Structure P
Amino acid sequence: MSQAKHKRKPQVPPDEKLWRRISTKFGKNEELWENLWDSDKIYSFIAEKEKLKLDNKESRQLKSKIDETLAHSKKGRQWFLHQEKTNFTLRKPNEINEIEANIRNWRHFFNTYSPTEEIPLTGQLPDKEGQKYKLIEDVWFSIISNEKLPEEFSLSENEYITKWKSYDLIKDSKEFANTCSGLRFRDSLPSIALLLMKSKRINATQLLDLRLNHLRLNSSNPFGRDYDSRLSDIAEKIPDVDADNALKDGRTDLRHLPFVTIDPKTAKDFDDAVCLIEENGKRTLWVAIADVAHYIEPETLLDEEAQARATSVYLPHAVLPMLPSRLSDNLCSLRSKVPRLAMVVSMEIKENFTIGEVSAFESIIEVQDNLSYEDALDNPRFQNMMDLAEGLRQNEIRLNLNSAELRPRVDDDEISVNVKWPNKATEMIETFMVATNNSIGIMLGKENAPLPWRSHAPPDAPEVEELNAKFEAMGISIELPMPSVKKFGQSEEAELASMLGDWANSGNIQISGLESSEDDDDIPKYLKNVLDPEARKDILISLKDAQQKASNLKNATRRVVDHGLFYLLQRAVYSPDNLGHFGLNLDAYVHFTSPIRRYADLVVHRQLKSFLKNEEWIHSEEEITKISEQCTENSQEAKRIEWELVANAFHLHLLRGGTIDSIEDSDDALELKQWPARVVGLRNPWISLDLLDDGAIRGKLHVSQLGDGRQLSTDEFGLNLVDEKSANTDQDKVILSLGQKFPCRLRGLDLWSGELDLAPI
């Protein structure tokens, strides 16, 4: 008969074991408890009290164990209060009892007062518990602000009850926040933020600032809210524009031209101005860009900071500028009725809406008006300019990538959210800027100037193949062509060799008899890496046809096709080699029109000045390579921050009961928004949803939320979500299909990741 196994007693930690060993011998001797000790004194004390022999094996082991235990206890400091590197006192039994009683009280509070229906306020709880809730609010504020815990939780100068034994006050308070919010978040920080806002400890602006600070602390974010005071002082000392001196320096006086700026209503930095001159049967489009390069010289402190940032970041509550405000909002901003230094590009417009002769000038201008898009939209004064823009657009085969833009505005605690769709005025300015960037790219490209080219590659062949398979499985008559790898002026032989790669070049295959193009020596150097225009044209036409076909489909499939086409395209990057711009269908494209907010544009301005003055290039090829890499990295990081904080503001707005294009009372009770969302993507384990059926607002739902113990997965083409173990018919196995309307609600708004977290109703 087997003997019953005895339960093992819980192991006592070494530091507690040593404390017990010593304290039993201290008794009530206050002097011993108050005394400063080190490991040698402790060893001598124990050896004397326990009458141990010195310098034998047992004694040496004891000394080593004491050293080890005390060294380890420095991390926890539960039983031994370390005063210096080696000295410490023992924590008294009554102190320990008091701490543990305090912890029991907090655990009881967390377990007892955990409302799930609504966010509690201090006044909704009995006085004693209300005070505790207020204190936990202080803990939440410390967590979200990366500050020290409140003094009420201090055990010593640098010690809190969160470090006592296994107890973790921070963990408990975070879990308590999630319970109080009644919502699910990826982590507890959004819950904490919402609770603090509900009790008016922080407002919406402060929340976004906290989020921004969190990003700066936990990433390589180079975008500070404020400029260094030294740099601001340098900028403030730059003198105002002196028109007479500017003309003496050789600038072209273009103050007679009727330039206007057309920007969003909220714009502060006006970096581009336009006008159209029609005379003697000739049309000339003039585009003036702020001459930032005049003020920011290479290798200066201002230049180093501008390069480190590389771009401005536009957030719902603030702008993180690339340049100090003295430059971005004043000297370099093309304000009306004041002289301004500018780089001006004139473009001859031919009858067939193509651009003829292009010239560039270092000039001085004076803008007539600073207008908004709304001001220009229905103004007959700009009809000819809008007609010109429409003609330029129609003359090029390009993808229609216009989509809605969410624009939350946060002012202290007020949040408004508007969905902005492009109008004729925005399209006009965008068209003129694209034409200018292209013209400068061609002008400097012909001179083989080292440039940070704005390059956009065609879709990857595997992604195209996967999307075609999905369309075929859905019964949609759309087939996209495989992207060609043929470069500008490349022979058929060279194209095939490029496709076959190392295999062809190894000698295993003979490539001959193929049609070869004429000698490509006549092709400008800057075009040799650009995708062949005919190949690019074929792909673009096919994608445009796909867009047109999709527009005629029912909602159930149109949004799926739109979603697939949108995610098919790659991101544009800065590159020292000109690879062409696929999306714009251009062979030569640089960023030139926004030097106030983009460092790449500033670099192009410097290279243009070198060309106009017939001087050596300011930036070498090696410098351009580094600048291209940095500008790409920083622009992507800036977009990530911008998208995340925009999502944060939008989600917060919805969570507080707000609606699109309105501001709701922030004191309203929590409202969980509901939508009949459309399923536009299925890629295990996520379901992508379009909330308003226009692509403006998207959300995600995890397949586990539909589980109920079922094993769910997507089928081969991502068309259906199916129950793999269902014994029913194939049709009954389908839980969800692409294009289907699916009622959902806000489950959690992850303010810290920027994602809309949805749940089924």
Structure Q
Amino acid sequence: MVKLYDKGVYLLNGTEILEDAREIKEKTGREVSPGEAAKDTMAYGILADHNTSGNMEQLQIKFDKLTSHDITFVGIIQTARASGLERFPIPYVLTNCHNSLCAVGGTINEDDHMFGLTCAKRYGGVYVPPHQAVIHQYAREMLTGGGKMILGSDSHTRYGALGTMAMGEGGPELVKQLLNKTYDIKMPGVVGIYLDGEPMKGVGPQDVALAIIGATFGNGYVNNKVMEFVGPGVSKLSADFRIGIDVMTTETTCLSSIWMTDEKIREFYEVHGRSEDYKELKPGDVAYYDGMVYVNLSEIKPMIAMPFHPSNVYTIDEVNANLKDVLHDVEQKALVSLDGAVDYTLQDKIVNGRLYVEQGIIAGCAGGGFENICAAADIIRGRYIGADEFTFSVYPASTPIYMELVKNGAVADLMQAGTIVKTAFCGPCFGAGDTPANNGLSIRHSTRNFPNREGSKLQNGQIASVALMDARSIAATAANKGFLTAATDLDVEFTGQKYHFDQNIYANRVFDSKGEADSSVKIKFGPNIKDWPKMAALPENLLLKVVSEIHDPVTTTDELIPSGETSSYRSNPLGLAEFALSRKDPAYVGRAKEVQKAEKAIEAEQCPVEALAELKPVMEKLHETYPDIDRTNLGIGSTIFAVKPGDGSAREQAASCQKVLGGWANIANEYATKRYRSNLINWGMLPFITEENHEQLSFKNGDYLFVPEIKKAVKEKAAEVKAYVVGNGDMWKEITLKLGDMTDAEREIIEKGCLINYYKG
């Protein structure tokens, strides 16, 4: 089904995989090196077109367009304003799909919407009102273009199927683009995804995506690399099918994606009235890839990603055949993911030997596409979901899709069966809509199934879980009233309805400045939209208290700062920070704020020991070796340890919430994604690496770490620094912390204290 090559390979004429350069010589008469042939990938060409550095090893990228949603755009624009923003230099689209149905505490949604609209007018942007479209569907319909690059403040910014290389990053990276700066990275590796064969009837894009995620996530095969989709199987897939696979590439932890384009993609652009944006893309005659993933589409069966990660993949047949064993395995994983905080079981989902689920959802950028919903309607037509616990909801990804589904009768078929059809909203995907009941199991065609991602409240003893599936098998399960069913088990005639896009929906409702800024427009600030607090520059020396210690194999951004109802505080940095690690380590905020008292005392030119009495023995021990340390040359803050933090969403709040609570660093064995590490740096936090085994650390929660001459080390580009564990009693233990690769700009950002300070000068 899926095969990973253990080394780099050549691709001849876009179709033939060759493992040895000698075969290239035999077939073409050419001698080609890997470095030369790597320039014939589609990814290389697009990156070269957008690189401003003149050095293809050290890229400085300028994007064509930017896009954000309402969890992120307030913070981005506030940061940019504080850094000197005058106008948006490139098209910037502000969508409203993450909080349009959520008004729990914090900021009233409409206040943020009015902030966004007035900013679009003042700075020359585009504003998409609530319920019109989820962020990525609007981008597909209106923003993409062959050979272009788009940067979005959402991790699932993926438009490779349409010939656009797109990346999801934390807000500060968009701020840099708004200030005419660049996105700086080393040239990424490029891994080919070779599609062969053709999917069987009933198999959908989520099935293919989950198979690829299952094969690549755990081993890091495509981590921070570009996934390039090639091979004869591409032409067998519709545009919607490709889009459905492409959006899920984020869950492999790749950097970006790009696909070959053809007449089906040309037709997509024509349907959307943008034929001029189509460009044919294909690799050169001989292209070299750093790895290759071979996918036989014909062998893919309906898949399910069991809780609590998209890579926890089985075929639905495997789950049904080994139900007790699979559920037991998930329960064992839950002991790690949930820290034993609640009783968790799935065994009660076995009813008469079958798996019963309480909820089915098709939604958002992954599931809410036209073809997915049409297929679901075909499957459930003439059937009904029953009158028991099972519920079924469908969220079309945009109003144009919704209207076409109304016109072609799909909505009527769904509703007659008992389905609730809702407006374009990302709610179920990030925990702000259709949160299941305690101990509920939801099957979803959405992007993620992390712990608490669906909105359950672990801190209150309430837990539910999500399994990811394709819309077709979700509809088949709904047709069987909640009993897990693969779509291939039903005899369904798919109608294959044709899509018609009505651009008037957006023309009549979306505000588009056409790039014209109007400085006379006053920005509307709701009472809970707050500026960023002042942040101190990096001191000469640092004293850090470890205030949380996380030993999960991977820590997601959802665990670092929960989504869902907490996102209503998105425009209030201090208000949102109160929720940091609330589902993972509820004591974190209190510990961090206690340590922060000492730093605030230093900033007020007062004695930190008087503000935090526990510092007295620590300072006494420190002075035995460093007698000259005092409040004039010392910063005091907090840090956390996590084995591998940062998987998941691009949301910068995972880092900024720690920063505003006095965080100066993270310590990790490795960082799950580039974007989380970038968020740390952009908020002035040191991304320390320790090579110590996480089960045998030299420090523990509650210990202090003294890092002498840290400012000097950052300035002089030191790769590692010496630190000292100052624990209870007479402890003074030397350890080594690594900083990893950083650009000159990144080092200066940390030195200044954050990106805002960096741009203020």
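Laboratory data are not the source of any read-out in this text; all were calculated from the coordinates shown. Predicted model only: the values in this text are computed from it and were never measured. Cβ atoms are built from the backbone, for glycine too; each structure is taken alone.
Side notes on the structure shown:
- For Cα extents along the principal axes in Å, for residues 264-591 alone computed as 68, 59, 52, the structure of P, Q it came from: Q
- Which entry (P, Q) yields the derived value -12500 for helix-only ellipticity at 222 nm (-39500 (n - 2.57) for each DSSP H run of 4 or more, over all residues; to 500): P
- Once FRET efficiency 1/(1 + (r/R0)^6) of positions 144 and 400 (r between Cβ atoms, R0 = 35 Å, to 0.05) is evaluated on every structure in P, Q, the highest one turns out to be Q.
- Relative contact order in percent (Cα under 8 Å, 6 or more apart) from the coordinates reads 15; which among P, Q: Q
- With Cα extents along the principal axes in Å derived as 111, 78, 68, matching label from P, Q: P
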